[in-house]
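Listed below are the structures to be examined.
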Structure 1
Amino acid sequence: MNRRRFIQASPILGLSHALGHAQPELIAQSTATGPKKLPIPIGSRRELFIDRFLIDKMTGTALKLNTPQPAPASAQPADHMEYATVIKDGDLFRLYTRDGRGAVHDGDSPEVTRYCESRDAINWTRPNLGLHEIDGSKANNVILHEPPFCHNFSPFLDTRPGIDASERFKALAGTVKSSLVAFCSGDGIHWQKLRPEPVIRYTREYAFDSQNVSFWSELEGCYVCYFRHFLDKKLRSVCRTTSADYLNWSEPVPLRPNFPGEHIYTTLTHPYFRAPHIYIATPTRFFPDRGESTDVLFMTARGPGPFDRTFREAFIRPGLDPNRWGNRSNYAALNVVPTGPEEMSIFMTPFRRFTLRTDGFASVRAGSDESEMITHPLQFQGNRLFLNYATSAGGRIRIEIQDIHGQPLPGYALEDFRPLVGDSIDQQVGWKRGGDLNKLASQPIRLRFLMQEADLYALQFKV
């Protein structure tokens, strides 16, 4: 699929999923008429500008992929970060990572899964758990020592409503030797198998040796798993499968996010913590013909549709360090996690932390000339509009609310808006008559943004 077709498909597919459990005929109508005619029901969800889902027209503006910045060095909790997972559980950060301990093959008996924790994602400890004897001692932080499952043990915090406390954490693990086996835990430290038999079985097309990620989808009302397979028997790519109970899984569907000649190793797909209807993916891109070099991409998905590849370029580059240009040198840990009210973090091999502004994966950006972005017709719930935005000292953002035909609504035209100048993660906007939008809720509207030296990261209507 070429780039133009792929990006055009994404808003329509995303619209169908945003409609949730709407009647099939309504979803079919949205696909047939397109998002320009059928308003997109965003309710009071936070929407990020990480794709063209909301965007109808841009004049002078552009979608910009933002670059994660290296954080100051912190205490290194683990010697290795391959196939790692970071979970924010209340005020505790939990880190799970593989320690190969000299294993020659994937899933060999020396491999173990280690556990570390932190209160600030900077200062980490290796708790002495006393669970498994390693090299003659139980004085270690090992939570699992059972081949081949330590090779790619990938846990998540199960947010399904009504989940039993003993299954608060779940994980998939396994290689071609075992297929994928399901685990559960009540405390994230003591683990047991949900059943001894595998829940997703190996076939010749699948490749379970890398990180197989799963989560509860609030949007879809089911568990979702993304795992690696070989596309056309030659390119590393990704399949998707779902389950109502984490034991019985649907027939996997190849998603084909690759561009020609592109190997996508891990996907690390997970719901974004501030907008769980949006799935974030930070896969490793692999170049076997370039010295097995790697970098990290940024992809998104909205429910069961394909990955959006609006941004083809690398999200995190190897950089100046020559050691970053080899195989297995650039793996992100599963999950982008909040590490402050204005900051979120991505952890990388061997142990590096990169930060981004909250919601700041990408933005609609305007340069020194005033530029424009207009949304598709929207239907919202709430009475106030909040933005995540930034301007320069000389920049500004102005907003006009239009009817479905693009005509300004009385009292909400550009001349009625109080221009935004500054930088805020969550700023309410207003017009001269105030910021109460209650009378506009549930009716189709468009938002017109006039921007100068500014970035728009996200918007949300709130009650």
Structure 2
Amino acid sequence: MIADLVIRNGTVVTPEADFIASVAIADGRIIAVGDDAAMPAAAETLDATGLHVLPGVIDVHVHFRDPGYPHKEDFGTGTAAAAFGGVTTVFDMPNTIPPTGAADVLAAKHAIASASAHVDYGLYGLLGEDTIGNVDELVAGGVIGFKLYMGNTFGKIPSPSTGAMLEAFEVVAPTGKRVSLHAETNSIMELRETRLRAAGRIDALAHLAARPAVVAVEAVSRAAILAEWTGARVHILHISSAAELRPLAEARARGVDITGETCPHYMMLSSEDYARLGGVIRVNPPVREKSDHEPLWRALADGLIDMIATDHAPHAPEEKTRNDIWTVDCGFPGVETQMPLMLTEVARGRFSIRDYVRWSAANPARIWGLAPRKGAIRPGADADIAIVDLAARWTIDDMKLQSRSKITPWHGREVRGLPLHTLVRGRFVMRDRRLQADARGWGRSVHEIQNMPPAAPRNVDLSLASVTRPPEG
């Protein structure tokens, strides 16, 4: 057999080891990993000597704003940024216009993504009070999972009541799909923001004051109880504080199928950066105190937090630089900068390159039912690969990012580690730091290969659907 491509003599990284090897690829799949002399003949070769060959990142939390907000981002620019960040699969959130809460909207979004995406993708379905009845049609239409907003954020998606949230979990649990949660309690935040506004607080730190860690602690705890009762699988998005770790750990100890992610900004920025960055730092949940950093790093290291994500949330510069913090749009780009930010910490010795592969690729693939096709460099897996120069030193420049949004809190930050080439299913989508012209539209939805474990719903006889069913006869 003649391979399409052999990547020669790079350092291949798995969660367990890193070793010099060559990788042979044919028909979009990896067919061999091993000694260079054992590789088949190939139509093309790439010398990766001195470089690291990583499984492409799976970022389970991005907002590509498509449809509805094209001035902020679209699937073309967002997935181009992903490719430059060594990211080969993204999961896009449903707070677009219209929100992805019905089958026809989902179908339209699939059409947009399939025409424009440079990398593979999954689409979330919106799980809200008025979309519970659409769960089955959304599953049939191809969602990677569901997103439920327990607290208000960009797009002002209404937060369901606890009663509706319980019903939503009851309905999703039998499907086996995972529910990702924006875990902040809306009523607390709205009350505090109202009082802060009345007090004349418009400074950047007022945003943090409106959303103390207790909003997340309460939400994680409540979500875990409802997931335990129903057997729903849940995922806690953007864990921002040390205080959230206790209810997460307690739920897992009780057997709840609960996973979690954090983002670089929660471990690398703090309240000390608000004065310097102003509205640029505004994000939901907010960047918190420096004392939260080490507990979050430890939670990643010991497996309590499962993965790293970005919450890539682009906005136009003028939307991030207003003087009144309440008028500043929340979020900033991250899909292109996550890998270099994390690899800089590898270079500093905080954790190993093997740990990074576990958090960025292997764990997301396992938890979201994409393994063994995604998240690994092994025979049979999709050839989703980032080839990285760990020694490269460079400075993040917002104006050079691929995202349509040219404003981040990372501008001017010196980093170490640069993705040079990114392959998705064996095709270069970024090569020698250049976007490949034929890569647009190459990305496809990964829901087709998703294989979640069998569902395990609980207390079905006590569900709202069961107790309201008309008596027979």
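Only the coordinates and a few stated rules stand behind these numbers; no lab work does. Note that the structure is a prediction, hence the values are computed from the model and not measured. Cβ atoms are built from the backbone, for glycine too; each structure is taken alone.
Couple of notes before you dig in:
- With FRET efficiency 1/(1 + (r/R0)^6) of positions 261 and 445 (r between Cβ atoms, R0 = 30 Å, to 0.05) derived as 0.90, matching label from 1, 2: 2
- Source structure (of 1, 2) for helix-only ellipticity at 222 nm (-39500 (n - 2.57) for each DSSP H run of 4 or more, over all residues; to 500), computed value -8000: 2
- Top of 1, 2 by distance in nm of label points 7 Å out along Cα→Cβ at positions 373 and 397, largest first: 2
- Identity of the structure behind 5.6 (criterion: distance in nm of label points 7 Å out along Cα→Cβ at positions 229 and 389, calculated), options 1, 2: 2
- The maximum of Kirkwood radius over Cα pairs in Å over structures 1, 2, that is, the highest value, falls on 1.
- Here the criterion is percent of Cα pairs over 18 Å apart, for residues 269-356 alone, and among 1, 2 the highest value is seen for 2.
- Structure (1, 2) behind the derived value 22 of relative contact order in percent (Cα under 8 Å, 6 or more apart): 2
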